[in-house]
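Please go over the structures that come below.
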Structure I
Amino acid sequence: MNLSQDILIIGGGIIGLSLAVELKLRGVSVTVISQNFQQAAARAAAGMLAPQAEQIPPSPMLDLCLKSRALYPAWIDKLEAITGLPAGYWPSGIIAPVCEGEVYEQPESFTLNYQWLDGDAIRQHQPGLGEKVIGGWWYPEDGQVDNRALFQALQTAAKELQIDVIQDSAIELIRQGNRVFGVETTAGKIKANRYVLATGAWSKQLLDIPVCPTKGQMLSVKVPEDSAVIQPLQTVLFGRGIYIVPRQDGRIIIGATSENVGFTGGNTPAGMQTLLAGAIKLYPELQNYPVLEFWWGFRPATLDELPILGASAWENLTLATGHYRNGILLAPVTAKLLADLMLEQKSDPLLADFHYSRFAGVLAI
């Protein structure tokens, strides 16, 4: 194999495919190298679009997340128009319940839309909450997307747009001076004019950048068939160390652990027990719902838990990695800003705060 393309994206997860679709729609020849998705970060995600519920403090990161959240409706419409598939976007809002004994400080972003709900108001908004819930913050502009449906839509969009997706593993970036000259894969060398590194938790295997895996375990349950309604949960519940994400088809996603165990896979009894105990405390009815599935994945974490976006030390290599807990939320803004940078040399001021050079003291590149 010795293909030559304009742009080669190394990584076929949510970030890599989102950028590939954006570039292709702007008329660029693009190829994607995709390896095993089963352990990728999107598997360890529930698809929450939650810059406010996460209580990200006022910062460039909050600005980036809010910008991406605002892009979501039009971005989803575009994907669904290309593919004819639902991408599972649901602007459901998010409640962050507060239980007895927990501190509930007012969010720092005073200018954003949110509301405190007391014990009565929160139960009117979402019946069935646990008795220890004394109130909570309501974030009406946060929401969710079904991460698996979104990934399927992106894969289908790539196919519809005739983007070459090579199922292979990248072994080495071939570099000389200040340029990348190719990617060595298990099937041979692939060349391009420009390259994008979007391999998530596996980025350090190709480039010495401070990205490491953080394992997340998750599970799902299903509303019983004899229930009076398909989905009694009509909003995401974002608690302390636990979140509960309802899907409109009756599934409920519960997540997620955060474990620094390298690439050690598998679900553990301790992980499942922690998740179930936290979820049942917030929404007790879950204890009666049948379990559907357990799974895990690896989030790409950086030293400051912020993404690495934009130019690299090599003039034809762009970085799109380290999104940690916010990869699905940041997919549309990552695609837009990096496409602007690569095709129009237009650098959004936000990118400066996510440049790899902030890790200069620990980099070997």
Structure II
Amino acid sequence: MAKMSPFHILHVTPGLGPGGMELAMARVIIGLTKDGWRHSIACLKEESHIADLLPKDTEIHLFHARPNELKLPFRLARLIRRIRPDVIHARNWGAWPDTVAARWLMRHKPPLLLSFHGLGKAGFMPLRRRLASKVLAWSATHLFTVSEASRQLMISQWHWPADKTSVIPNGLDMNLFCPAPQPPRNSRLIIGSVGNLRPVKNHTLIIRAAARLVRQGVDLEVRIAGEGEERPILENLARQLDFTDRIRLPGRVQNIPAFLHQLDIFILSSDSEQHPNALNEAMACALPCIATRVGSVAEMLDAGRCGVIIEPGDEAALAVAIDTLRRDAQQRRKFAQAARARACEKYSLGAMLTAYESLYRRLAQKDAVVL
């Protein structure tokens, strides 16, 4: 097969924390660092926490921008002129306005891709921001989201044009995220989750539902991998519910598959998601899953055929779902097998990389706009 032309992609992000969006971006950069492809990252506001996950030749430009810094588009435009990327890819609202403004400051305008990966907190964006997104979308060469549910949201609520908005789901290395060599043999039921300890993840829901079951005589333990500002709140809630000896908060874990292999049931308790990486990882590891009906969860779990779906914030429903799966080992096995099969079929790393490469190549081969 003949070697294809290399391209240089500039990824623009608000930050480089260990969140789902950033980790998915890292997988794309690692997977598409080949045949001369180059990647640079413009990190506008935060520090880089995942630099060690990226290829060593990935250029990371930290802007340390102040809130509403008027000079930021000019600074970003200077970087774009200097490194001359073939495609600019800006992820989420925190990167869109400044990237669009920077591009409009340039005579030679590289193709611009805007993508939506989710909200930092639950709820709709303010009206002014949704209206602004219509202008930003008009300025972009192409747009995409990570699920069909979020695509419909962006079209109906944020006024993105349907004809240039596509979907690229997050993908995983199914050889890395795979079933445990042996099923866990826990003396008590181990339920848990993976995610930054932020309000939008609503990990308090898991603790409250688990404490309710313990009061009913169920022997279980909660493990939540991740770090964030909610840690003191979760620890205080556990103390209030006399649950401290039944919860583990190990912080950020390096080996997520090994952590997942310890669990009997995985729970996604979020109030808002688009295409949750954590759920995809648990499905790939063949875990029976319970998840709130947010973003693309119903699509991922095939309308409940691959796991249990509950409404966001419903503590009673979560407790019932946990207890039902606890009592039914056969159903746990059926969900686990179905989840693994669906993850491999729909959400593999190979499929994601193919989609990204095709889109980047198509945009890069378009003539840049010159005004």
Structure III
Amino acid sequence: MSENETTFWKDIWRRFKKNKPSLLGLFVIIFSVMIAIFGYLIAPDSSPYADLQTLEIQAKAPGYEQLFLKLKNANYSKTSFINTLLYGSVSPFVFIPIKNYRVKQNDLMVEKYVDEDTSLLQHYDINFITENKPLELSKYIVIKKYRLGTDAFGRDILSRMIIGTRVSLAVGFIAVLVALLIGITLGALAGYYRGYTDEAIMWLINVIWSIPTLLLVFAFTIAFGKGFWQIFMAVGLTMWISVARLVRGQVMSLRDLEYVQAAKTMGFSDARIIIKHILPNIIGPLMVIAASIFASAIIIEAGLSFLGIGIQPPQPSWGLIIKENYTFIISNKPMLALIPGIAIMLLVLAFNLLGNGLRDAFDVKAE
């Protein structure tokens, strides 16, 4: 990177830092990215998809605490750190919800929790539980706190929210990547060559632009099925229109400038002129629209998952969590559905604030 480029980016950062709301948005985004990367390491439930179900404690309010008998899981097998980081791991323990317990000779007697008014007495051989070691009740009787409550299947909502962050950020990232790739390519070709090329590309843009985005997404999901990668491509392939229109206008305004004409005179190829000389000068508007697409993709994914044609269970998604718990809004536990909605709102707001900050930072005339 040349000295002029370094100075340019330093000036951008200096102007960006003056916008405190945008800095806050950037912090929220970085925090969300860290949660997405290390989700399985920090989630209370690190099982794959945070899908550890305890039906006896379904639909509990935030802050709920439950007593458990912790036993070794016979089906547990140790996984590598990388595998745990990416996909989670089966818990080495089995947690049985209980109401009370007592020790009688060589037996551990527990009242298994069934519901608020029902329990079932069970006996466990102490030597079997401890593998003939001295009994330390603190190792086998634990209290788990569900800070955001449990869903209709007794799963920890906090853990599913943490793992669901990956989906929201991944959908936004793929959507931005696909939209920029297609939009920049077609927009640059239309703006640079004009004529029949511009007319053909603009015809395609106008046709696709006339179709509602959600309708296009529905068509993609019906054609290619429901699932993780399908929703990525469906959202990405329907959001390149705004990028193409922006790039076309910017390229048309730059193609006749003196430095572009000088590059043509020196015999540079059209591809080099577009990539090396024109596109670097429109990176500011591209970054702003990328932040906007990121925010829109998060909302679309959440909406599709809520409708049941997006991310499929048991994989967690913020929109899917709302769908699974929205019936509790009219009961005395509305937070079970409101929490993921608030998370979506905050993350979308963060990207909008970031986009506003980038717009002001790249606007040299604003100083």
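No value in this document is a laboratory result; all are computed from the given coordinates. None of the values given here were measured: they were computed from a predicted structure. Cβ atoms are built from the backbone, for glycine too; each structure is taken alone.
When FRET efficiency 1/(1 + (r/R0)^6) of positions 65 and 305 (r between Cβ atoms, R0 = 25 Å, to 0.05) is calculated, the result is 0.25; to which of the structures I, II, III does this value belong?
Numbers: I: 1.00; II: 0.05; III: 0.25.
Going label by label, the one that fits is III.
Once FRET efficiency 1/(1 + (r/R0)^6) of positions 113 and 161 (r between Cβ atoms, R0 = 25 Å, to 0.05) is computed for every structure in I, II, III, the highest value turns out to be that of II.
Identify which of structures I, II, III gives the largest calculated value of mean count of other Cβ atoms within 10 Å over residues 137-144. Checked I, II, III; max of mean count of other Cβ atoms within 10 Å over residues 137-144 sits with I.
Looking at structures I, II, III, which one was relative contact order in percent (Cα under 8 Å, 6 or more apart) calculated from, given that it came out as 16? Could you put the intermediate results ahead of the total?
On the way: I: 25; II: 16; III: 22.
Value 16 for relative contact order in percent (Cα under 8 Å, 6 or more apart) corresponds to II out of I, II, III.
Among the shown structures I, II, III, from which was the value 8, 26, 24, 22, 14, 5, 1 of P(r) over Cα pairs in 10 Å bins from 0, in percent, for residues 73-272 alone calculated? Of the options listed, only II reproduces it. When helix-only ellipticity at 222 nm (-39500 (n - 2.57) for each DSSP H run of 4 or more, over all residues; to 500) is computed across structures I, II, III, the figure -11500 traces back to II.
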